[in-house]
1. Among the shown structures I, II, from which was the value 30, 60, 10 of P(r) over Cα pairs in 20 Å bins from 0, in percent calculated?
2. Using distance in nm of label points 7 Å out along Cα→Cβ at positions 120 and 288 as the calculated read-out, with 2.2 as its value, let me know the right label among I, II.
3. Given 16, 34, 28, 20, 2 as the derived value for P(r) over Cα pairs in 10 Å bins from 0, in percent, for residues 216-303 alone, which of the supplied structures I, II does it correspond to?
4. Where does the value -6000 come from, among I, II, when helix-only ellipticity at 222 nm (-39500 (n - 2.57) for each DSSP H run of 4 or more, over all residues; to 500) is the thing being computed?
5. As an exercise: mean count of other Cβ atoms within 10 Å over residues 40-47, calculated from one structure in I, II, equals 16.8. Which structure is it?
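What follows draws every value from the coordinates through simple rules; no lab data is involved. As the structure is a prediction and not an experimental result, all values here were calculated from the model. Cβ atoms are built from the backbone, for glycine too; each structure is taken alone.
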Structure I
Amino acid sequence: MSRMRAALVTAHGGPENLEYGWAEVPEPRAGWLRVRVVACALNMLDVFVRRGMPGIHLDLPHVPGGDVVGVVDAFGDGVTGPPLGTVVLLDPSVNRKALGEDLWGGLAEYVVAPAENAIPLPADGETSAVSYASLPIAYGTARRMLFERAGLERGETVVVLGAAGGVGVGCIQLAKAAGARVIACSSSKEKLGKLAELGADDLVDSSGGDFGPQVWALTAKTGADVVVDYLGADTWPQSVRAVRRSGRLVTCGASTGFLVETDLRYVWTREISILGSDGWSRDDLLVLVREVHEGTLEPVIHAVYPLSRVREAVADLEERRAIGKVVVVVDGD
């Protein structure tokens, strides 16, 4: 068992640089364990890793994929559990680094991680591996952003920009479950109908670029309690104006650009709070695992692909066809 099938970033750039090939099976170091991968959910981070990210050097080839469910099959020195054969969800966050980003990830037959990052799953862990694998980066980020940072409460109104993406869909589901009113914004008219099915109370077509006036009208010209904007430069100026007095604007990223224009008059006259949110906590993941097991949260799965078709899976995400999560399962080829 010295070699395994894996998705390999062989060079930075376009889709042709993600190859399905062979790699050495990783051995767990002291304090780490190895899991046989069952399912690995994709995130836009996997696309950014392949394209190349400023300031981050990776030794190539590199295996992406951060959201992993697998079966414990080997221990490094000093590790005694979880027991061999345990189905676990791996917390992707490793000492300010991340599986699939700085470290080899789970788009392979095997992956290694610190033993403390392994969260044993309930009895349905393997049969529901696709759902559990969808949780960490998208749903974990959404949960922390909404509740830990923005303090969203029942009865409040939240606006979600980029609502059809993994984090956006997570925000819609979690906010609705918490009793909030959700205004979902998307530049795809086709996707808006699906967002309504997921529970969005109001829909805003942002394809024309001007979503702010629509939000203003939907909130009786008072603005929203919480605005979630992880798009950045293209949307930020309108997002600032869409927040009500004493409301909160929260961000976890900036896919359209980091340098934004902020009209400070709205910040001080409305006394709004601008909040950053970075990742998730272990408690977030534990809560989400429990909700999936109890049936109160059903992650939205756009498609499931075998590892041998990983390039097609990534294309669904990169070409913006996906609503919710794209998941890769190891197909035993």
Structure II
Amino acid sequence: MLRVGVLGCGAIGAWHARIVAERADAELAAVCDLKEEAALSAAFGAAVHTEPERFFAEAGLDAVIIATPEDAHVANAQAAAAAGCHMLVEKPVAIDAAGVDAIVAAAEASGLILMAGHVERFETGSAQLVDAVRQGVCGRLAGICARRQFAPGEAARFTGRSTTLRVLGVHDFDLVRWVHPAPVESVYADGVEGAIFERTGLHDHVFTTIRFADGVVASVESAWTLPRAYAEWPSPGGWSPAGNNRLDVFGADGFVSNDMGLRGQQLVAFDDAYGFRAAGIRHQPVVHGRVTGALAAEVEHFLACIRQEAKPIVGGPDARRAIALTDAAERSLATGRPVKPIAVV
């Protein structure tokens, strides 16, 4: 029985805690959040901490899932390494490439497994799209188009803590590099500073163009510009809202498309009170009282890597590639000019 802790019990950390608590081959030994009420709500019978130092010193953990704000990840990971804990670090793994390097160094120095929490790697559609591209369905690649769009309500919780590109764009920067792991020549980003920006400081809609050295071009949209009614309704209970997300890959011989938005949803409802709505059932759907889906598969893979002393399918180098693109896009937004990303392997 692996003793697993969850550090950071917000929106995603609470799901991680529930997933571990529901597993038969691991024990949710402890949870920690600076806000005691958040830790208590995600405890599921585990020990509750509000101080990371005591969490690592007293819980006797084999592994930890780090789901705190990204600016705390380096310090959290270094503390985890000092305590001998294998780490699953939520995306973005750090706010910059230097932070990712520091986390990788801490894990490697202690001989620990480090996994990056890029949940799209565990989505069936994403994984099979990449497999199709690898099999040559598209032929010589020409263009990649990714979109990740949500209603603005979720943006508010990131006010003063993150950016649109770090919250949304990093998913698709990882997907684009997974689809096409070629060197990147330049990154150009332009964003809308509208009503959402005025309220939260996060860009309403960001358009990022990535030009690879071999001539392939990728376009990534990251946005909070869906209508509120698309995501905010009280019934049916237990439904999470869907986003307007998709990934298309085009080549000389064909294309592959993964529709992750409204048209790709299996579950919809319509009534006089709230109209039409679609349930988001991709990352963590609850089936018969248990969390399933990609997030549960991600945790399962992390625990299996610990037991088998295996390399995760998404690790530090993958996190660094995604952050290199995020950093370049942020710099382009600030300067209004194309930016060459930092060198990554």
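1. Label of the source structure: II.
2. Working through the options, I get structure I.
3. I
4. Working: I: -6000; II: -9500.
Attributed to the structure labelled I.
5. Corresponding structure: II.
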